[in-house]
Structure I
Amino acid sequence: MKGFAMLGIGKTGWIEKEKPACGPMDAIIKPLALSPCTSDTHTVWEGALGDRKDMILGHEGCGVVAEVGELVKDFKVGDRVMVAAITPDWGTVEAQGGFPMHSGGMLSGWKFSNFKDGVFGEFFHVNHADANLAHLPDSISPEEACMLSDMVPTGFHGVELADVQFGDVVLVVGIGPVGLMAVAGASLRGASRIICVGTRKNCREAAKGYGATDFIGYDEPIDEQVMKMTNGKGVDKAIIAGGTVETFEPIINVLKAGGKIGNVNYLGRGTHINIPRETWGVGMGHKQINGGLMPGGRLRLEKLASLIECGKLDVKPLITHKFKGFEHVEDALMLMKDKPADLIKPVVVI
């Protein structure tokens, strides 16, 4: 089969590989739609996960079941399915302990384009099919289903990690597609005021639609702007969906005592994160930093899909660029790398 791959750090290209084999509990999927992620660019051009040779990229997509193992009960050839970016091994002790995304080791639930070939192939493999696939409802398009692979669950997980409650003042750093879903999730969770850090016009417009109330840019220090607009009070919760290892310091500075940060940003470079001693309460301010990889699994997909089905969430504003044809996967990935001003998220419909 053909696939678009990481050939080495800083190098990509089309390659030929054997079609993946299907184990007894697994499924082989033929893609219906695919979407590249900023994580793919970190992996390739920053070498954030280390070198990878001839590894097919991609972890966002949906498809049609092409083959199932003999122990798979709930899916058959021809079924349209959603697939999460994180596909845990559900029998592991980590999954039993409540952290399926780390099944088998830190971040090991993230298999696509990390430990095995990703979804940018003519076929891709899904482990534990009954637990990691979900039926794609007729009311949800393949393009929308791609947003359910990673953007929606990651943004919403940032909201969960920050423990957003009714009436909270929430700061969202970065309003790309993940940050936009963090805004949507915070609004659904009952945040009263949502302050967004981001400058791109279309992202700001989308954020308003999802419930953002205020915006600041990067031209002045984030902490100074937030403290000014909150009359020196700061924020109850913060969600980091963009930035670098330097981003944490100004967020700690504006977080109230007892506040929580939910980080879902992939830190592709840097060695250490600086935590300011005094504004962290000299270690005793009850200011929590929770960083997590989003959960995967069938139940998560089904629940998030139900928000779209019932009209509580509209992911269509995320999709700004649409390609038709498998050969355009490379074009879509380069868009994510270059990030033109009008981009939020590209999708390739097969």
Structure II
Amino acid sequence: MTRPIRAVIDSSALLRNIERLREKAGARFFWAVVKADAYGHGLIGLLPVFDKAVDGLALLDPSEGVQARKAGWRKPILLIEGVFSEADIQTASEYDFETLIHQERQIEWLERAQLKKPLRVHVKCNTGMNRLGFRPDRIQGVLERLQAIPNVVVADILAHFANAELTYPQDRPVTVEKQLAALQALRAYGNMCLSNTGAILWHPEALDHAVRAGIAMYGVSPDGNITSEALGVEPVMNFESEIMALQDLEVGEAVGYGSKFIAQRPTRLAIVACGYADGYPRKSGKDRKVFVEGRFAPVVGNVSMDMLTIDVTDVPQAGLGSRVVFWGRELSVNEAAASFDTIGYELLCAVAKRVPRVLK
């Protein structure tokens, strides 16, 4: 028997989530953000769902795009952080990628490229995120320079909202309203792609021509203060394993490296086939828990490379082979992430390659 850990991927839930977001997006071009192997869900296995439901894929590394093309993807692909080297431009041209332009060096590469066929580019405008992009007062010059390069086609101006969450305080420095104001004078230059997941859900005032949907496609709320259920989306990943051994501890006995957990009562512990090498955080967190046999059980002691330990003293039904859910339908990934003082995105993307993705 193979090791029981798995990430069960519900492709039907993914499709329903996309349909929900498309209702919000209306007629706008719909990019599905699939970087980090579709947020840890396994891009190649989900291509049939994306092909049915979205207009294009937005991803990070050109090699991801090449893999998608070789797997049969024929719709648009956008390199969402642009090209990382001059050689990437030839890859983009060969595989018919579109690319972001966010810095001077990328323009210089394009000017030297001598493209043999049209290459669509998206100009990144920095409106307050302050990571990538040109300031608004530079956009006109950038557009003119790009438009002068043979076979370069400017598709739109692209920007990214730093704080599109519904519960983000509006008296803070970088709001959607302030970022939109910075873009207002640029609307005369053509189409815009502005809305991330939060803006699709809560900011129709963006009035853009294309959107980029991410985390909610996978059934996770982009705002930790609002549940997925409230948004009408369903978890796509159930990260789960099974109990592989049981130990009964007397008062004063300990478990695991560092002996961090010391039994204060006669305690039944279950050893679960999952560790930090699988993507479950080693970091000690408040209220770490899993779902087993219809109840929540705390994670105790240090997480090992390949195993973790849960206290099932109060879950008498738990036994060898019992299914243990780390996050998914029974325990939301945002709730699990909160116990580690992080976000659901990180947990999803950290699920290791060695964990089988099981499509259903």
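Some points to look at:
- Taking FRET efficiency 1/(1 + (r/R0)^6) of positions 193 and 281 (r between Cβ atoms, R0 = 30 Å, to 0.05) as the criterion, the top-ranked structure out of I, II is I, with the highest value.
- Which of I, II yields 37, 19, 14 [Cα extents along the principal axes in Å, for residues 49-104 alone, calculated]: II
- Per distance in nm of label points 7 Å out along Cα→Cβ at positions 145 and 217, the highest-valued of structures I, II: I
- Ranked by distance in nm of label points 7 Å out along Cα→Cβ at positions 129 and 225, structures I, II are led by I, which has the greatest value.
- When distance in nm of label points 7 Å out along Cα→Cβ at positions 113 and 329 is calculated for each of structures I, II, structure II comes out greatest.
- Which of I, II yields 5.5 [distance in nm of label points 7 Å out along Cα→Cβ at positions 137 and 241, calculated]: II
- With distance in nm of label points 7 Å out along Cα→Cβ at positions 65 and 313 derived as 2.4, matching label from I, II: I
- Of the structures I, II, the one that 19.8, 62 was derived from, the read-out being Rg and Dmax of the Cα atoms in Å: I
- For mean count of other Cβ atoms within 10 Å over residues 9-16 computed as 13.8, the structure of I, II it came from: I
Coordinate-derived values only; no laboratory data. Small disclaimer: the values here were computed from a predicted structure and weren't measured. Cβ atoms are built from the backbone, for glycine too; each structure is taken alone.
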